[in-house]
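Quick note: the coordinates plus some simple rules give every number you see, no bench work behind them. Just so we're clear, the structure is a prediction, and the values are computed from it rather than from any experiment. Cβ atoms are built from the backbone, for glycine too; each structure is taken alone.
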Structure P
Amino acid sequence: MYNITLIPGDGIGPEVTDSARKIIDATGVNIKWDVVNAGASVYEKRGVLVPDEVYSSIEKNKIVLKGPITTPIGCGFRSINVMLRKKYDLFANIRPVKKINGLVTPFNDIDLVIFRENTEGLYSGVENQRDNDTAEAIKIITRKASMRIAREAFIYAKNNNKCKVAVVHKANIMKLTDGLFLDCVREVSIDFPEIELQEVIVDNMCMQLVMNPSKYEVIVTTNLYGDILSDLCAGLIGGLGLVPGANIGNDIAIFEAVHGSAPDIAGKNLANSIAVILSGAMMLNYIGEKEKSNLIINAVHKTISEGKYLTKDLGGTASTTDMTDAIIENLR
């Protein structure tokens, strides 16, 4: 039996995580769910964004399935998600982006994975107010963080029969910070001579991805660029509701969708739960349940390709419950 922490989150979080939980349980995998919560809804009731029991559960179980969380404006952390990634040193943010048959999109052959360094760079939010008219952000890039995310990307490529890894940077201008990141990726690539290293400046990568995304298989990049590129790539396959994510550290892993809490449709049984479901599939693969993971992925793809039970954002009229039930049926 696996002990796994479940954080429902805010907005549509409880609905989409409940959908994912039902589908995961339908595979027959033996999981004891430890349900704890954090975010705006908890803050309203208890005056704390992340209760102690959330930390205790994460540290005990090591594996987490998490819904989207809203950080209230004007109090607490800049971002609960960023705080958890830094607290537990979840250095690898992994976001697969794959075209699903049945959805009309500009490209039919997108199948790439983004490896985003998750703990430093501009996105980590180190800022100073120098005076009333001047604010500054500090971009910190370290050899340690750069080397380990690069190695994760190349190991993934090797283990999954990928031929290319693209490093995305702006070292032509940010010669010290992005230059260090680029040098680290180059250094790691030497250990993987069978894998081609593609070096792409970030603005050019944005253009390439909307013109010829099939050129890329694995992308490794810094924190902010990775966040931007993963949203761009999500748009190429039908939206954020289809993109799962994993935050991996040395001994703790948190799996979550890329999208936010969508409070405007919360509680209406309208939310697309695919991204969290696929995040759950990534989680099962991570804990060694690859067969059950593939069952879920195949059932999701079959449900979408059939086109009968699609939520509104995917061009259909189905409810969250309808889509969940259809995926469970296709598991069989």
Structure Q
Amino acid sequence: MKGRDVPPGRVYGFLLVPGFALMSYASAIEPLRAANVIAGQQLYVWRHLSCDASGVARASNGISIACDADLRDANAVRAMRLDTLIVCAGGNPVTFDDVSVLRTLRRAARAGIRIGGVSGGPFLLARAGLLDGYRSTIHWEHQPALSEHFPELAMTGSLYEIDRERLTCAGGIAALDMMAAEIDAHHGPELAGAVSEWFIQGGARPGSGPQRSHNRADAPAPGRPVAAALALMSAHLENPLSITSLARRAGIGQRQLERRFMKEIGIGVMTHYRILRLERARALLRQTRMQVVEIALACGFSSASQFSRACKAHFGHAPVTLRKIHYETG
């Protein structure tokens, strides 16, 4: 397979933040190995970096990976001659506050190294100020917290985004798709397609694809009025719209919208709306240090007490208990 007149041996660094998601990391690095095997030459080289001098990084499932260097060791990192540095994080990236690591990421970007993040990794990039002015995405679980902390960012909610020298990915198997796009850009669609087949993929998905579906896997996509109402709900979680406003903006009568929701989603309009707001609230409880009353207002509840009653009714626990359970079992 012929490349596109680019030198072999592009070097990818993987910064493994403690508690990183192993699936996301593996989905990002394995396509590079497969590309080398299929092409019969070393097109890609990879290095592992830790956030400290321990020499190892432990994934969320307890597996440890030996690292080549501490990211903060400027001489060691410089010797690697990285082309791209990808931050792999999981768990609760909101709690990551190692200023020396963030400073080093900014220094790497200034040196011309492409910077990426998978799963919770984009949160660290945002905290380092490296996503300002770039189109980006993050795993749906971390998106509410990211939006609260950095509302000015151009977050898309897609599978992955490659915008100039920034790469962000929702994580999981979406990293396979992003790396296939990288291989395509470097060495053409034939090699990228062969790598996708290597991993039993029918084909790489476009980065613009959605991370989640509102319906069951075997259910048809919602019709245009329901899809429009769902989009409106997602865009107005802090200041919920009335069912009358939803129906009018979706171009359908209120009763018709209710009937369509029952048929296509399986529950009523406002019931589904409340569930969306509660799911966002639960994500904020898990992924931020915001006060309960702040979360209540951010998710369209008029008071902490109203929010607490809704949580108990839907999740079986008050907000404080939900947060405590997450940190005790996470």
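Tell me which structure, out of P, Q, gives 23 once relative contact order in percent (Cα under 8 Å, 6 or more apart) is calculated. Display every interim value, and only then the final one.
Working: P: 23; Q: 14.
Of the structures listed, the value fits P.
Here percent of Cα pairs over 39 Å apart was calculated and came to 20; which of the structures P, Q was it taken from? Show your work: numbers first, answer last.
Values: P: 11; Q: 20.
That value comes from structure Q.
Calculating distance in nm of label points 7 Å out along Cα→Cβ at positions 107 and 195 for structures P, Q picks out Q as the one with the greatest value. To which of P, Q does the computed value 0.40 (FRET efficiency 1/(1 + (r/R0)^6) of positions 27 and 267 (r between Cβ atoms, R0 = 25 Å, to 0.05)) belong? Among P, Q, the structure yielding 0.40 for FRET efficiency 1/(1 + (r/R0)^6) of positions 27 and 267 (r between Cβ atoms, R0 = 25 Å, to 0.05) is P. Name the one structure among P, Q that distance in nm of label points 7 Å out along Cα→Cβ at positions 83 and 115 of 2.0 was derived from. Source structure for this number: Q.
Using mean count of other Cβ atoms within 10 Å over residues 139-146 as the calculated read-out, with 17.2 as its value, let me know the right label among P, Q. List each step's numbers first, then the result.
Numbers: P: 17.2; Q: 22.4.
This figure was derived from P.
Determine which structure produced the value 0.40 for FRET efficiency 1/(1 + (r/R0)^6) of positions 123 and 315 (r between Cβ atoms, R0 = 30 Å, to 0.05), calculated from the coordinates; the candidates are P, Q. Show your work: numbers first, answer last.
Numbers: P: 0.40; Q: 0.80.
Computing FRET efficiency 1/(1 + (r/R0)^6) of positions 123 and 315 (r between Cβ atoms, R0 = 30 Å, to 0.05) on every structure in P, Q gives 0.40 only for P.
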